[in-house]
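Trainee: Before anything else, here is the set of structures, which you'll find just below.
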Structure I
Amino acid sequence: MGKDKAFVVLDGRTLLDRMLELARSVAAEVRIVGDRAKFAAFAPVVEDIFPGCGPLGGIHAALRSSQTDLNLILAVDVPFVSAAFLEFLIARSRDSRATVTVVRTRDGFQPLCAIYWRAFADSAEKALREGHFKIDALFEQTQTEVIEEEKLVAAGFSLRIFRNLNTPEDVTAAGE
């Protein structure tokens, strides 16, 4: 992308502003996992306990800092996710009580738009200490509620909600 995705502008707003507003619409407490110096002005910040370990390190840090059992993990670069979808995901997680509730599309799991119970931090920490950074691999080792794309579509959601923005061209196309 050439710059931090959080500060990419789509339709006049940064991706960070969009995601914070969305998260706040479904959660009482919202935090940013990242660099405190860069993000402290926007929301409370959680820094990685295992820096440089990718998204699993961020999920681990978020869960270790959380005071609640149920936690929404939401990446900044999925601006087409709606509050209605997040409420659907949260309800599914509460009903199943699985450690993780995640959507799987033909492109694979969507682990950065998923619900994690705080207990998942133990599995994440074990994997991180062993040098394993793939989130998907942990889904086989823990109780995971997988929402297949057919169920997502049947519930009235488009798979386009998971389109993420990785290039300036993606941003331009998204704004059209």
Structure II
Amino acid sequence: MFAACTAARIREVSGVRVANIDLATWTWTVRRQTTPSPGGLVDKGTKGKRARKVPLIAEVRELVRRRVESQSNPSARLFTGPRGGRISTAVLRDATHWDEVVARLGHEHLRRHDLRHTGLTWMADAGVPLHVLRKIAGHGSLSTTQRYLHPDAASIAAASDSLTAYLGAPRSPNGPQLRIVGDTA
């Protein structure tokens, strides 16, 4: 749930520390990720090489508050594996019974990274502007962020309804008028 609601990479979820959470503003400053290396799992900077702020929505706040308040060490990990270690994608898969859950839901093709796509799509559907989504995701370009967005049929139908309402709205003689743009040929 945390990964989808923050649109974070699983490696970033593994790297979050108590000190990275601001309960006053309900934001997470993403500073690091946990990655595999020849000597085992290591922490390093984010994929984009920059820290970024991610909002923590109401649906995850109680979970985050409990975890933050249960730690006295600010450098403690917010999430750990079943034996207290770093979370790798394999540990996450096993600890959450990922394969069984997605099979039961009928989504055997679902990958953990799809939670990132889901979170960004939810935010876009909620009206978060694309340039803000890019910052939250830590993407270098808007085109990368756009590849993560997957509008459903209802969103496309809503766009149709919005355009119909816009075109049908009464216009005052002195107010802005509909304008036709494009080639003049």
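Trainee: For FRET efficiency 1/(1 + (r/R0)^6) of positions 94 and 126 (r between Cβ atoms, R0 = 30 Å, to 0.05), the calculated result is 0.40, so let me know which of I, II that is.
Mentor: Considering all the candidates, the number was obtained from II.
Trainee: P(r) over Cα pairs in 5 Å bins from 0, in percent was computed and gave 1, 7, 13, 16, 17, 14, 10, 6, 5, 4, 3, 3, 1, 0, 0; which structure, I, II, did it come from?
Mentor: II
Trainee: Here distance in nm of label points 7 Å out along Cα→Cβ at positions 22 and 62 has been calculated and equals 1.2, so which of I, II was it run on?
Mentor: I
Trainee: Follow-up question, since we're still on this one. Thinking of I, II, which structure, once FRET efficiency 1/(1 + (r/R0)^6) of positions 14 and 150 (r between Cβ atoms, R0 = 35 Å, to 0.05) is computed, gives back 0.90?
Mentor: II
Trainee: Further question: With volume of the Cα convex hull per residue in Å³, for residues 54-101 alone as the yardstick, tell me which of I, II scores highest.
Mentor: Once volume of the Cα convex hull per residue in Å³, for residues 54-101 alone is tallied for I, II, the winner is II.
Trainee: Between structures I, II, where is mean count of other Cβ atoms within 10 Å over residues 110-117 highest?
Mentor: I
Trainee: Comparing mean count of other Cβ atoms within 10 Å over residues 38-45 across I, II, which is largest?
Mentor: Largest one: structure I.
Since every read-out is calculated from the coordinates, none of them should be taken as a lab result. Owing to the predicted nature of the structure, the values given are computational and were not obtained by experimental measurement. Cβ atoms are built from the backbone, for glycine too; each structure is taken alone.
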